[in-house]
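Take a look at the structures below.
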Structure P
Amino acid sequence: MDERFDLTVHVAADVWAYAQRRTAFLETLLIRVLREHAEMQEWFSASELETLRLPGLPTHRSTITRKARQEG
């Protein structure tokens with residue numbers, strides 16, 4: 001008895017290319033996280049976040065702290 005189960009799926013070329021790029025990016029990111037795990041900083045103070053000026057965060061230490069408390 002033949003126990004093969006061949007499955008063919010048709011995917012648009014642009015969707016396939018995006019999936020390949022995304023997979024390569026995620027593999028690279030995973031390797032980086034595994035290699036640099038000891039050096040990664042998990043928590044930041046409000047003053048450190050103020051210095052980083054990250055998009056989507058308030059620009060002042062007090063408002064960063066307020067936002068953190070509101071969002072839990």
Structure Q
Amino acid sequence: CNLQILPEKYCYHRKVEDSTNQPIDCVICMTTIDLSQRTSEYMVAPCEHIFHSGCLQRWMDIKMECPTCRRSLPPA
């Protein structure tokens with residue numbers, strides 16, 4: 001029996017605790033991200049940088065690295 005173990009898929013849509021109460025801007029479109037919205041409205045990269053979902057999805061069509069720190073991004 002040959003079992004293949006698939007890599008765990010990274011979840012970009014997760015709740016973020018906003019402990020600072022400071023507005024967070026998407027570095028792609030330069031507008032504020034509302035963390036009180038549904039988690040489908042924004043994406044959190046493994047490096048903890050936060051972007052609007054549509055912005056990061058379009059970015060990842062071109063480049064699979066964080067626009068802020070250039071760390072490699074897993075597939076969405």
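Taken together, the values in this text are just the output of simple stated rules run on the coordinates, not laboratory data. Predicted model, so just to flag it, every value in this text is computed and none were measured. Cβ atoms are built from the backbone, for glycine too; each structure is taken alone.
When volume of the Cα convex hull per residue in Å³ is calculated for each of structures P, Q, structure P gives the greatest result.
Taking distance in nm of label points 7 Å out along Cα→Cβ at positions 34 and 50 as the criterion, the top structure among P, Q is P, with the largest value.
When helix-only ellipticity at 222 nm (-39500 (n - 2.57) for each DSSP H run of 4 or more, over all residues; to 500) is computed for each of P, Q, the one that comes out at -18500 is P.
Highest-scoring entry among P, Q, by distance in nm of label points 7 Å out along Cα→Cβ at positions 26 and 58, is P.
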